[in-house]
Structure 1
Amino acid sequence: MNFTTWGLDRRMLEHTAEEILRLEDVVVDFHLHKGILTAVNSVSFALHRREAMGIVGESGCGKSVTAMSIMGLNPSPPAQTRGRIIFEGENLLTKTPKEMREVRGDQIGMIFQEPMTSLNPVFTVGDQIIMGIQSHREISAREARDLAIDMLAKVGIPGPSERINNYPHEFSGGMRQRVMLALALVLSPTLLIADEPTTALDVSVQAQILNLLDDLISTMGMSLIFISHDLNVVADICDRIGVMYMANLVEVAGTDDIFDSPLHPYTRGLMECSPVIGHKVPRLESIRGAIGNMLQPPGGCRFHPRCPEMKPICTRETPLLKEIAPGHFVACHL
């Protein structure tokens, strides 16, 4: 197997007994009328047990499509997914739709960005949690209801034995996101994927959800993939961060390394765009330009049209993701 064709160092994917998930050269193409849009381009990384990994980048860079490929939820057609997604030693991309339904919710849970588009408005939250439980466990409706009430209590829903009978529209945004947490965690999955779960919430509620999520994954001993466009959000909860730009991973490192010594110009740009509590600046910087046409991405390094440090080689050659320091990988000619 030729790891060099993936554009990363072999050591980044070395298997250990503690590894729970591994993506190997994952590509997701969308076959559209205007052409083929590659939303995920040869993405590879490993996740270990009890590890929390953040994936950050601007909207449209491929973060959510990466998560949906793990869950087997990208619509096919038009999506075509290639590569290998190894979860607990099995390649998810070879599983049938029925087998993937057994994995989702039971072994891998997911929290979506907007709960009102994920929760069914015509069923009570209790019915939805109970149906999820009974689709994976052979238990009575009473036992499933007790589990649902217990989980609603754990995620901080007041009066869970009464609120279980409420419909999604009867909850506030923060409480709906707690219900989504309950749905994702009620079966104690070993991996949780959170796709921008706090974006639509105000800052105080966002902090509550993040603290709750951090406590729950620590208590339940699960692994986490946390997707966000905000580096400061993932810093509070993640051990390691992967930065994506135009379908590619451009930097992967421990959270402290990312903040202490960001190596990719795009990572540094994201940090300059983010306000830091306690630091007063006249104005926040911005990354010049915008993400280009994904149907016709620029040659060489895809960030070069926006990069303040661009060199001639950046327009010609695609940089490989290489280990520059122990555990710190970057795809940059500089």
Structure 2
Amino acid sequence: MKIENYSDYFVSEDQKIRLGIIKLGKLENKFCLVLNKKKEYVGTITDGDIRRGLLANYSLDDKIHKFCNKRSYFVKKKPSLKILNVLQFKKNIIFLPHLDMNNKVIALYNLSSERIVSEVENEMLIMAGGKGKRLRPFTKKLPKPLLPVKGKPIIKIIILAARKQGIKNFIISINYLGSKIKKFLKNGEKLKVNIRYINENKPLGTAGALYFLKQTTLPFIVSNADIISNVDYNEMLKYHKKLKSYITIGAISNLERSNYGNIVFKNNRVKKIEERLEKRTFFNAGIYVIDPNIETFYKSKKFIHMTEFIEKAINKKKKVHIFPLHENWYDYGLKKKYLEQK
């Protein structure tokens, strides 16, 4: 329960948050203890703190103290087992710093030593029907989702990353060279997942395949088949449920290029989504959580892009929110990005 090398979790409040993000990515337990110049305890940083900071328009170049949670739990006396149990089960505390009288960290307790990834009931839809024209000639004979990145097909990387988080049920929408995707993945048994397919007889756009999920009862995750990210899907699902959102859009901030749909929002509520504007704000990352009640939008099978679907939802006064992503995120639908990893 005690973390032996607790100094590994220290970060300085004067460091840029992007350095804190890198450190979080390397730690087994996803939190850091923030210290000031005197090595005194200031607070903590978690994924949630970073997302809240990004929503408050902080930059990745801002210092950690702007993002820091200064109201985190700590103790100044060695905690009894009874206190640790109360904090764990009643307060839902995951980690607990022990400070001396000078506010220096002298111990760190992990209150969730048993980390078992529970199976996620929500399904994940991977949009794999596109022709991948931007990646020609690589996609002349091979569909984009099967293009290799560091020796593994993109779609396999996406599925394995999701499986690691407890997601077992996948739906894959296929059209262009879809038989090759189906032949490679089959029913998912070799990857220890369940896969079913949506066969688009003709292209339905980036959101047309949602028509086939009208009978789904739980919110479902949607991902483009050319996006590789270590986004926390469980946190995204919880965020979606907490805000009672209709659509939650994974959003990247501070990108250098304008290849992505720009999200316009106020108070975390999406107002509209625009295609490829020259703005350095939040950009559509191609990862979504969508409410199962989509019958009003999909009375018949039709071609529709995700941007249009989102705009229709906003016009119908549905709640559409962004989920800021600070995790690694790569769009291999762009030839330049794909060539960089070869």
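Readers should treat all values here as calculations from the given coordinates under stated rules, not as data from a laboratory. Note that this is a predicted model, so its numbers are computed, not measured. Cβ atoms are built from the backbone, for glycine too; each structure is taken alone.
The figures follow:
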read-out	value
Source structure (of 1, 2) for FRET efficiency 1/(1 + (r/R0)^6) of positions 99 and 123 (r between Cβ atoms, R0 = 41 Å, to 0.05), computed value 0.40	2
If percent of Cα pairs over 14 Å apart, for residues 59-130 alone is computed and equals 68, the structure in 1, 2	1
Answer label among 1, 2 for the case where distance in nm of label points 7 Å out along Cα→Cβ at positions 107 and 243, calculated from the coordinates, equals 3.4	1
With mean count of other Cβ atoms within 10 Å over residues 139-146 derived as 13.6, matching label from 1, 2	1
helix-only ellipticity at 222 nm (-39500 (n - 2.57) for each DSSP H run of 4 or more, over all residues; to 500) from the coordinates reads -8500; which among 1, 2	1
Origin of the derived value 15 (relative contact order in percent (Cα under 8 Å, 6 or more apart); candidates 1, 2)	2
